[in-house]
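Listed after this line are the structures, all set down as structure tokens.
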Structure I
Amino acid sequence: MDEIESLPLHDALMKFIRLEWSEAVLEIDLLVFTEREKSAQPHSLRFTGVYNFQAPHECPWGESNSINGVKRTVKGCEIEMQSGDVLIIEARSYKFEPRNL
């Protein structure tokens, strides 16, 4: 997950999170600003081999569904929301790709 910090996720809008428990797959639907001066485009951030997922929704900084930043950790990554909540995802691998509408 070394390059996860370089993904264009700042200000991306989180739409849905799906956890396929029996498959240990976590998928996050996002609207991502991949090009300047253009609207956000649908993307998927899909984690496989998920063994820990934490998603508080306490909003200490106020309501927001936008991502502030992503940080790689030893076992996965942390996604900091602009609400101040931090999602923890520990997984074997991930894939980031455009989503067809």
Structure II
Amino acid sequence: MSTTLLFIFGIIAGAIVVSIIIFFIRAKKRVGQSKDGLIEMQAKEKEINKKKILDMLSSRDRIANIDVENGLNVSDATATRYLDKLEEEGILRQVGKDGRFVYYEKV
């Protein structure tokens, strides 16, 4: 092979490598942006659901985990997290230690 062909081959190979690197850098940025968007969307959903729980409490004196599960169509663990967060924020107070006799009321 002549030096001219080797030179041209080197330029083409270098351009391919640079293109691949740029592709992966841009892909990584897109993944990071969509991850941030997902986290933001989940945070908004949590706030909306906490407001729904408080709306449920406007028509009654107390609320139980099962009420939140059924009202929001969420799992037992998710309902517990919402209620715990509202308790942590000082909005609700837990009555009872554990089990099915636990309920929450507004502070």
Structure III
Amino acid sequence: MSQQSFDSERGLVRQASFDPIAREELRRRLGDHVSLYCLELMKSRGIASSRETELFALAMDLFDQIFNIYLKNGGLLHTEEGHFYDYYKWWARQAIVKATT
């Protein structure tokens, strides 16, 4: 497997659809985005900072489920960068809002 396929989000998502190493790399890279997104969401909703670790874990625990839904919905057909991350953030937001209401 070439490292070049990991240069873009789209390439990494495609590779992760059949390669467990790429899937773990996608999960790792997504963690940075989810962490920032959780902080943003917590601030906008007035959620205590003491819940950051809990909510980050909740969002990341959904990785396999969300990734599989993305693949089933034809996610690999999207050509723009950032599509999977945006898709993931939407699902993570739903889980966080549900856990904090």
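Of structures I, II, III, which gives 42, 25, 21 when Cα extents along the principal axes in Å is computed from the coordinates?
III
Have a look at I, II, III and say which one yields -25500 for helix-only ellipticity at 222 nm (-39500 (n - 2.57) for each DSSP H run of 4 or more, over all residues; to 500), as calculated.
Clearly, the read-out refers to II.
Rank structures I, II, III by FRET efficiency 1/(1 + (r/R0)^6) of positions 6 and 22 (r between Cβ atoms, R0 = 25 Å, to 0.05) and report only the one at the top, that is, the highest.
Answer by largest value of FRET efficiency 1/(1 + (r/R0)^6) of positions 6 and 22 (r between Cβ atoms, R0 = 25 Å, to 0.05): III.
Throughout, read-outs are computed from the coordinates displayed, never taken from laboratory work. Small disclaimer: the values here were computed from a predicted structure and weren't measured. Cβ atoms are built from the backbone, for glycine too; each structure is taken alone.
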